[in-house]
Structure P
């Protein structure tokens, strides 16, 4: 068994254990293998081990990989979304994880209409109020949720966050709880299910699952350490 296959087996075992602790079905959590900066050959190795969902954050890099790899794979765009890239992102990716403003959402909806697409998206929430990170402030989500849900082409799956850095995985727990509580309040207010929470990365995905994550973004624990940090890193 290759290192990547063994790492995937380990991650899946840990996901199953976290689901068991939380009293959840393992099928309620989707593992996104964050493959940004890693070559297509490593992604193919993960695919051979049964992984089907991958996360990329740079359009040009992702396009080359998508073209080189089997069409049965599913791709999530997990980086910051630039308006001038939306037209190319939408046909390539199944899900967008970082819609961070009503302006961007409205523009994405407009382009989706032109392309005949109905993209699935997460609303990125700056849950810790950090100046270095993008996303809706919690209050702004309440102010703009009706306008966001009125966009006819976007399927808002739920919320996404990157918690402030902490000394250990458990330090992320209050932030994950806060995102879940925010989602629950929005659900109560709007009557829209908003079933998904994209939260948790290599260092804290088990805590995220215990607090309700439906999508976890795991990269280095599968593929190894990256040679450099990616700005706006989501996994």
Structure Q
């Protein structure tokens, strides 16, 4: 098995079993098939292409299917409506999923995970296929989920998206090669360059402004 970012996320979610070693999520070894059901209730995953995650023709039925898969039948309507409110899609509860934009489908996919009330949510490059407006909507949802106390693991190839994180981990050739807290990004500029990763645009602009004696507190921009 070649370990890449997406493969790692699938291992963490219990979708793929590791060939060796152990991955422990909330005290659960993902290799233990007897714990698959418990694992799926505690960790959710959002894929790059929302069309791979939506299987029913209406928004309501699609989210309800996920709840039934984990044996949750109580307060179904309330859970679905609340999840859709969290992603700004409550007006589409009866909508045909085939008529939604990719960005809307991605928000429905997120609502489907939220309805199952996991403690951890994995996002595997969720904005790759979206336009600027769709990306902004997903970013806003992520910020709100973080404020609500969800643990977010976000996988991305977009350097600008790391500014949303508290901690950044760099993966190369199947291994984690470096990590740092986002407020330490300037101290890690050389290390990023070592791995052929440029600084986010916002940080590069900040450095140019600083060269011209325009002083802005970088920490304000990272919040």
Structure R
């Protein structure tokens, strides 16, 4: 189903995370692990190249699961009109995770949808014989150097990662965790791939975190996005 693939991986930790459940409504409630698209976003923060497709494979939980009640005053443009007019904030409540640590794994392959690639990507490809292999090499180098295109966040943008890098020797997977069933997890918003501006929401159902590890389901055609 997939062309030649190359593995990339990294470890991330931080004081707070929120992987929003699709059924939680206005008061966000977190899942225990990031969704597929959230994993893609973290890999892309380190290195994003339109010439390749990033396919998350699995995520490992490397810290005890600890939920926490979180509240903040929201003053952005999504407030109701009367709140904006009166200069009032909206009090936002959420259930988050604290002191998180994960190891994420993904495979990268060549983006086969050539018609969606920008000119800059096509010009870059002329300087390499294997875009996916080049991605792996550049990704690992940026990871060692601590470079990112934008800040890696753990769900909400204000929840910044405190560590993003190679696997640390003292980190261990929480294999003793009991099975955790996730009835529904948001997968992607723009599932048509790079260059699509129309939302096409997809979801994964009945996932199981077993032994501290979640394997993201494969879907036919993802390697060609």
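Read-outs: derived from the displayed coordinates by stated rules, not from any lab. Predicted model only: the values in this text are computed from it and were never measured. Cβ atoms are built from the backbone, for glycine too; each structure is taken alone.
Laid out as a table, the results:
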{"quantity": "For mean count of other Cβ atoms within 10 Å over residues 15-22 computed as 20.1, the structure of P, Q, R it came from", "calculated": "R"}
{"quantity": "If FRET efficiency 1/(1 + (r/R0)^6) of positions 151 and 167 (r between Cβ atoms, R0 = 25 Å, to 0.05) is computed and equals 0.75, the structure in P, Q, R", "calculated": "R"}
